[in-house]
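FYI, it's all coordinate maths here, none of it is from the lab. In this text, all values refer to a predicted model and were calculated from it rather than measured experimentally. Cβ atoms are built from the backbone, for glycine too; each structure is taken alone.
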Structure 1
Amino acid sequence: MSTLLGKGWFAAALVALFQGVGPVLAQQFEAPPPAIEEHLSGYLPDGKVDYRAILPSPPKSGSILDNLDVSTVTMLQTSASPRRWSSAERDSEYLYPRFNEAFGSAIDRTRAPKLVRLLNRTEHDVAAATFSAKRDFARLRPYQRLPLRRVCGAPKPPRPDLRSTERSSYPSGHSAYGWAAALVLSRVAPEHEAQLLARAQDYELSRVICGAHFPSDVEAGRMLATEVVARLEADPGFEDDLTAAKAEHASLAK
């Protein structure tokens, strides 16, 4: 897992996060992940994005909104087609490759290293805010609360465990990463914005179909990613890397 985005605390945080997700497949940003990844930091100083100023608390157990969350997960568990379920499984495993079609070309470091660098540094900032929120809100995941029919990455769904100390449902990390990727890619290739945002919506829905998150979890991921990317637009380093990625993309399109 240390090959996802670099060395140091961020890689360690990814390992710690994935140790707490039970049977849900650990996500890889690139496919295949690089054998050796240079150290990459985010653009924003640590603590720059305070999730508490962005996100509301998750719905309280038994509240109207929580009941709506539960009923939506239950409904999608029974209504998602086999094809949609398969797509949700693939979304659970990878990030960038799942946006290739919407972007109009492959997103990989061999073909577009400047684009991947831009995305990886952005996701670093998204992860910093997401990890803090997950730790503090400590919400149980659907499969920890409900007897589900199926869960991504599990041969059979686990039994609910309301006493679990592994509580990382809110906000959804996959959703936050997916929205951040879509928003950045839309800035690199604005002609594909509609397709990219639609893919991000579908990507976050996969997390609910998988039994990994409630609808309010994925909505919180979207909110967090949107705010982080908005703040990045005022960062000179981000703007420099975005300009380089745009030029790279334009040269590849010729």
Structure 2
Amino acid sequence: MIVREDFLSKLRRYFGLNLYEVKIWTALLSRGVSTAGELSDIANVPRSRSYDILESLEKKGFIIMKLGKPIKYIAVPPEEVVERVKKNMKKEAEESVSRLENLKKTDVIGELRNLHTQGVELVEPTDLSGSLRGRHNLYNHMELTIRGAEESVTLVTTSSGLLRKIEGLKQVLQEAAKRGVKVRIAAPMTKEADIAAKELEGIAEVREAKIKGRFLIVDGKEIIFMVMDDVDVHPTYDIGIWINTPFFASALESMFELAWVDMKKVKTK
């Protein structure tokens, strides 16, 4: 049996199987019912491994062991396999989330926090900076930074960026506002951006910006600024710089204050 390597690679990626498992499984699918020896020959898998592999596939719900001798195996319909894999993945994900939630109640997280706190005390202020590559990583770090806000969140973005912020950061901005954090957002307004701004009513004050920029200032201490125009760059190649520097952050926020006064308020009603 000849199966394309790229097809086997897709199966490994989608179903979380190793190379021998996908070879044995596809061999059994092509036969319907077969013995371990036959499958070993068809799939070109060592016989010494075939029984372990078949046992693994059986536990995962890909195949069924047929009663009788010699022992034979039956292939489960692919559609049913997909449903079983989905169910197993969902169960494993829920168990993982549950373990992490329970971790918060243990001494482990406290010890980790102490390690981090002690480590940060030893770090030079100039070392508290980093490069963020990819829009997904950018938004993750922005969310982390906003979650730690105590006084203010200042966000300057593009009109399309405002739409993304609604989708990716609305919840964390809402939580910040409930804590009493002052949230301000400035962006060039379009019809779509104006509609998006209405979703921030009660969360942030939105004003129309004439300037074109992409940066976040939190508490006048931390800055995340994007170095590329989001119109010209693919999300995967977007780049941001994170700096924890009260001196520069407060200076930039002071300049923003001057521009903010002249910005037009966006009506949310």
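Tell me which of 1, 2 gives 26 when you compute relative contact order in percent (Cα under 8 Å, 6 or more apart). It traces back to 1. Ranked by mean count of other Cβ atoms within 10 Å over residues 67-74, structures 1, 2 are topped by 1, which has the highest value.
Match the computed value 18.3 of Kirkwood radius over Cα pairs in Å to one of the structures 1, 2, and report its label. Source structure for this number: 1.
Any idea which of 1, 2 comes out highest on distance in nm of label points 7 Å out along Cα→Cβ at positions 43 and 131? Greatest value across 1, 2: structure 2.
Structures compared: 1, 2; top value of distance in nm of label points 7 Å out along Cα→Cβ at positions 115 and 147, i.e. the largest, recorded for 1.
Given structures 1, 2, which gives the highest value for distance in nm of label points 7 Å out along Cα→Cβ at positions 27 and 187? With respect to distance in nm of label points 7 Å out along Cα→Cβ at positions 27 and 187, the highest-scoring structure among 1, 2 is 2. One of 1, 2 was used to compute mean count of other Cβ atoms within 10 Å over residues 91-98, and the result was 10.1. Which label is that? Clearly, the read-out refers to 2.
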